[in-house]
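As structure tokens, here come the structures.
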Structure 1
Amino acid sequence: MEHDLQTFRDFFAADKFAANIGVVIDSVTDDRVTCSMILHDGHRNAGGGVQGGAIFTLADLCFAVACNTDYVLGRVLGMSVGINCAISYLKGTRGKALYAQSTCLNRGRTTSVYRIHITDDLGIDIAEMLCTSYAKQ
């Protein structure tokens with residue numbers, strides 16, 4: 001079931017860095033979150049590729065939304081925070097947009113593990129991030 005997108009956009013608008021580089025929350029369900037980012041020159045590194053930090057930020061916001069869905073909906077009292085994230089950059093992109101999609105691999109009482117898959121608008125796999133969250137009580 002799709003959750004009210006505006007509720008999540010309003011809550012995560014406080015994540016100023018992600019907002020300032022153009023990360024958008026596209027959909028939220030209990031099982032999956034998708035986010036996107038339209039690329040522009042400000043995302044480029046000295047070699048002309050997309051800066052790794054921009055890709056990481058897209059993945060990180062997708063992870064934040066995924067591990068805090070229950071918190072934003074008022075189902076739990078404590079917010080979750082990331083305690084570990086490891087990203088692998090697979091390929092550069094020639095595309096105009098990047099997309100992040102979360103998958104929960106293990107949802108525990110206090111710690112949960114997520115995989116964030118990043119693709120571009122050309123269908124190329126760009127990066128994979130494995131993240132662990134801790135639910136503050």
Structure 2
Amino acid sequence: MGDKRVIDFLHEHHLAAFSVCNNQEMWCWSAFYTLIESEFCLVITSEEKTKHIQILKNSKESMVCGIVALETTNIGQIRGVQFKGEMTLCSEESYFNKYRVAYLKQFPFAVLKGADLWIVKINELKFTDNRLGFGKKLLWSRPQ
């Protein structure tokens with residue numbers, strides 16, 4: 001992801017809303033995230049017993065979508081990111097340590113929770129920034 005405006009926006013925030021679905025169910029949830037710029041992915045935590053993880057595990061694909069948005073009533077200041085990506089459990093030891101350090105650096109209280117680390121590899125993104133002009137959208141897709 002080359003656009004600094006999107007990267008800066010994602011760094012300014014820390015809470016995303018996600019959704020997941022399979023043929024029978026769908027669910028939304030919120031999670032704190034850490035952005036890993038070099039891989040353009042989000043690191044989140046979640047527990048195996050949650051409804052969204054169970055739906056994800058029962059899905060043929062590991063796709064989720066989500067949003068990070070600035071809360072404002074000023075139309076000229078509206079900004080937000082909508083994204084679609086692949087969510088996978090972080091299990092490889094070398095990656096686990098890297099992602100864990102990044103997550104705990106931003107959210108040190110998470111060490112007490114003990115939840116699993118998950119990686120959301122962003123594959124498609126739309127950034128809305130009304131400061132660039134009303135309804136201005138920047139689109140991005142991960143190269144195949």
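Coordinate-derived values only; no laboratory data. Not measured: the values here are computed from a predicted model. Cβ atoms are built from the backbone, for glycine too; each structure is taken alone.
Observations on the structure shown:
- Given 17.2 for mean count of other Cβ atoms within 10 Å over residues 13-20, calculated: source structure among 1, 2: 2
- Distance in nm of label points 7 Å out along Cα→Cβ at positions 5 and 125 derived as 2.7 - corresponding label from 1, 2: 1
- Structure responsible for 17.8, with mean count of other Cβ atoms within 10 Å over residues 77-84 calculated and labels 1, 2 on offer: 2
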